[in-house]
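All of the numbers you see were taken from the coordinates with simple rules; none came from a lab. Everything numeric in this text was worked out from a predicted model, so none of it was measured. Cβ atoms are built from the backbone, for glycine too; each structure is taken alone.
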Structure P
Amino acid sequence: MNIALWIVAGLLAVVFLGSGVTKLAQPKEKLVASSTGAALDGYGAGAIKAIGTLEVLAAAGLILPAALTTATVLVPLAALGTALLMVGAALTHLHRHEPQAITVNIVLLAMAVFVAWGRFAAQPFTT
């Protein structure tokens with residue numbers, strides 16, 4: 001179980017780090033012009049940067065506390081935060097009638113809930 005939790009948390013971290021860095025590094029116009037960033041069209045540049053920051057923090061929170069064996073309770077909390085980000089993203093895509101994107105959000109949400117459950121209840125870190 002521990003290995004599965006590490007793998008899922010690692011995959012989530014890679015996805016959210018990539019997505020967050022992209023939102024932080026590229027201007028809004030370039031993001032909106034891409035096929036994956038079209039849902040950001042209704043948001044201001046500041047909101048997009050805030051979402052990108054939350055995604056980078058989620059990626060760090062999923063891995064660093066456990067890897068450094070410091071404040072490991074942050075891992076399931078980061079997973080819960082990631083789940084909340086995915087709920088917000090799914091609602092945005094639902095509002096924009098983008099069912100394919102909702103499917104991705106639901107998969108990432110399920111992964112985040114698995115990590116949160118696993119690290120809170122099934123296989124918590126022991127110190």
Structure Q
Amino acid sequence: MEPRSKLSQRLLPGGSEPDPRFTLANERTFLAWIRTSLALMAGGIAVEAFTADVFMPEIRKVLAIALLLLGMLLSASACVRWLNVERAMRRQAPLPLPLLVPVLSFGGALVTAVLVVFVALRSL
């Protein structure tokens with residue numbers, strides 16, 4: 001077996017190589033988080049670009065920034081999550097809890113709450 005690159009040795013020190021299927025599953029999960037972050041960022045851009053006649057400027061800006069920040073945080077967290085899971089698998093340790101889930105859930109709930117309040121007040 002070929003030795004790992006210096007970067008791999010630095011990022012993934014010690015332990016043993018996990019089954020490639022688990023490493024590839026971890027990578028697919030990472031890519032799913034990245035797709036979600038891209039969707040959030042696209043939503044933030046869409047809110048800012050296409051909803052000028054729907055939302056007041058302040059609400060539009062808050063929603064767009066919230067979606068963009070969620071996307072950015074999710075993207076960065078996905079990399080950290082992938083690395084932590086990979087390290088845990090190499091050490092045969094329990095997998096870390098995903099910080100991404102509550103952040104995404106609460107962030108999505110916050111954006112949705114703003115939208116619900118806006119829709120409720122707009123119809124009055």
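Looking across P, Q, the calculation of Rg/Rh (Cα atoms, Kirkwood Rh), for residues 62-109 alone that yields 1.18 traces back to P. Among candidates P, Q, the computation of mean count of other Cβ atoms within 10 Å over residues 14-21 that gave 18.0 used structure P.
When Rg and Dmax of the Cα atoms in Å is computed across structures P, Q, the figure 14.9, 47 traces back to P. Comparing distance in nm of label points 7 Å out along Cα→Cβ at positions 30 and 86 across structures P, Q, the highest value is found for P. From which structure (P, Q) was distance in nm of label points 7 Å out along Cα→Cβ at positions 54 and 94 calculated, if the value obtained is 1.6? So the calculation was done on P.
helix-only ellipticity at 222 nm (-39500 (n - 2.57) for each DSSP H run of 4 or more, over all residues; to 500) was computed and gave -25000; which structure, P, Q, did it come from? Don't skip to the answer; put the middle values down first.
Numbers: P: -25000; Q: -27000.
Attributed to the structure labelled P.
For the read-out Cα extents along the principal axes in Å, for residues 6-77 alone, a value of 40, 21, 16 was computed from one structure; give its label from P, Q.
Numbers: P: 40, 21, 16; Q: 57, 22, 14.
Checking each candidate, the match is P.
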